[in-house]
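Every number here is computed from the coordinates shown, using simple stated rules; none is lab data. Please read these numbers as outputs of a predicted model, since none were measured by experiment. Cβ atoms are built from the backbone, for glycine too; each structure is taken alone.
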Structure I
Amino acid sequence: MKHYIYHNEGWPHFTWDYKKINALLYEVLTSRGFLFGQMAAVGLQPQDTAHLNNITKDIVASAEIEGEKLNIQEVRSSIARKLGMSIEGSIPSRRNVDGLADMMLDALHNYDRPLTDERLFGWHNCLFPAGYSGPFKIDVAMYRTDLKGRMEVVSGPIGMEKVHYVAPPAEEVPAYMKIFLYYVNNPSENLIIKAAVAHLWFVSIHPFEDGNGRIARAITDMLLTRSDNGGKRFYSMSAQIQKEKKSYYEILEKCQQGSLDITEWMEWFLQCLKRALETASGFTRTILLKYQFFNQTNTDLNARQKKMIGMLFEGFKGNLTSSKWARINKVTQMTANRDITDLLDRGMLIRHGEGRNTHYTLPDIND
């Protein structure tokens, strides 16, 4: 029989190298402090937009990690409605998307509520409101029973599956979950450390017939929000995990087949979180520059001009020319030239090149 982490004597009493982990934790806390300081300077409206965008990223990325593609605008629309926000391009959302939004918003906005069996069952029902995972009927809002056989994590085509992990027997799940929930709710440890431990622990128990990865990431987000003292969501851990999906699954598999020393997992998790924070800081810097720019110019622009300046701030692909301006905005070349000339006169664009090589950029902006 293959050895898995729950076979170790002393399970689930995990250990790690505190010296290594505390050094990484300090780096994470420094990155988080820098990001939150940036966001404090941008004002309420950009904060609300960042909150909406990052919840959307969390949901879309967490689903994509499991191979499910969601419509970003549908997810964003569902969240905005639940937050009471009015957004452009809002579209109707399906029942399953609304369920995902409900689960994530409960995890984030009710971060200080105890995590219980019933709350987890509610999240599971949000993931599978019709009682099906794809074409297969599953047990919803209850821990797995293994009536269809032991829970296995597999990959590969039918008939050539590779087994990555075999979860503990179903009869052991309630007892394991009781210990797990006590750990999550007991304020005995740094919450970022707790988020890392809880993530690996939950997916190792694998208590549900399906949806374990998504619920593990929701628990992670809930604990990180506790650590952030609530407020708005300014970064997305799931989006960063999606970027690093291959190494995410590799480190999970390695640790689930190893000892109770989970230092490698803790290092991976904290480094991933740090990169998530640094990515968010890059986006925030763009927001800060944009608002600084518009405040300095203190002028009225038409919708086309605002749109194109926004695209330049966010990283316009290639060179911006008058013909691209006309094509993107679906206006005549004359209108495009008039928009651009106005911005040149205001000092809000810089012209480069001559003739067919003419293109435009933003002026340099100091922090």
Structure II
Amino acid sequence: MQPVRLLILGTGGMAKTHAEHFAAIPGVTLVAGIDTRPGPLAAFQATHAIPRGFASVEAALDWGGFDAVTNVTPDAAHHPTSLPFLAAGRHVLCEKPLATSAPLAEAMAAAAAAAGVVNMVNLTYRNVAALQQAARMVQDGAIGEVRHFEASYLQSWLTQPAWGDWSAEPQWLWRLSTAHGSKGVLGDVGIHILDLATHVAGLEVAAVSCLLQTFDKAPGGRIGDYVLDANDSATLQLRLSNGALGTVGATRFATGHLNDLRLRLYGQCGGLEVRFEKGISQLFACLGGDIPTATWHEVPCPPVPTIYQRFIAAIRGEGVAVPDFARGAALQRLLDAAEASAAEGGRLRTV
């Protein structure tokens, strides 16, 4: 088994998840962390038994004792912090979205391709078994040509404290502030539902219309250093490359839903419904003789490896590196087109 020495870039909220998942993979050693903040870095090292800590990318590269990097920095830092590691020939897993604009994401994808290293973007819902089974069924022609879909990603952390007090914790506040690198709910979770819908459909987006809304959440629209101007809710209409139409919604105000995703996909000869609610993955299908009676049956879904396992497998030559930076760049082009559409009152934009 090929050993892999992993460096974790960033020690915020998601870094804990990365550290725990990677540490559980045989042959993977967490060798270093990077954070400009000495206190959080030291605490993170102690919690996860990471022997070395660095205040900068440059210092870590000067040391060089690692094979791969998982980038868990805020969105705006993905581009400038990933490029040096790619140039140094290190494998990189980057949190989503890949960057904050299509040109930056495309530059990252080009740099990764030129470096010839494993490059992946952490679209975590590719880990959902029902999603992958649905994608296989569509690819195999189970529902025929896709004609229509409905997709949603519903969160409610702005309405209840299940994940903590958003108004007092930086891990939530930065997601509400464009000055802190946030692209709002569209970039934070909208990217997941857009990836889910188009991955299962097996089609790219040809055109998008989008509306975004930011709600007043504090006096003067700010809390401390955080100006709360990032979008809180998003609705999109999409035309896929084959002409199929669909709707996508994402919000942080969906009371009664902690972190729920749903996709309904309809074709010429069948329908599929993917549910991921309260951490449970389910797939339902209406096919063949059940179509006249509109009868739906649950479809068994084999488990799938996590993005963390797939990243290490790809480094070891035991798997394919998907979703890669090229996919991340394609999604960023879609996000940019959606933002441009919203700025024009929802005008249809080609992608």
Inset, instruction - Rank structures I, II by Rg/Rh (Cα atoms, Kirkwood Rh), for residues 102-181 alone and report only the one at the top, that is, the highest. - result: II
Legend entry - Parent structure of the calculated result 1.16, given that Cα Rg over 2.2 N^0.38 Å is the read-out and I, II the choices: I
Legend entry - Highest-scoring label, criterion being distance in nm of label points 7 Å out along Cα→Cβ at positions 22 and 54, among I, II: I
Legend entry - Structure (I, II) behind the derived value -19000 of helix-only ellipticity at 222 nm (-39500 (n - 2.57) for each DSSP H run of 4 or more, over all residues; to 500): I
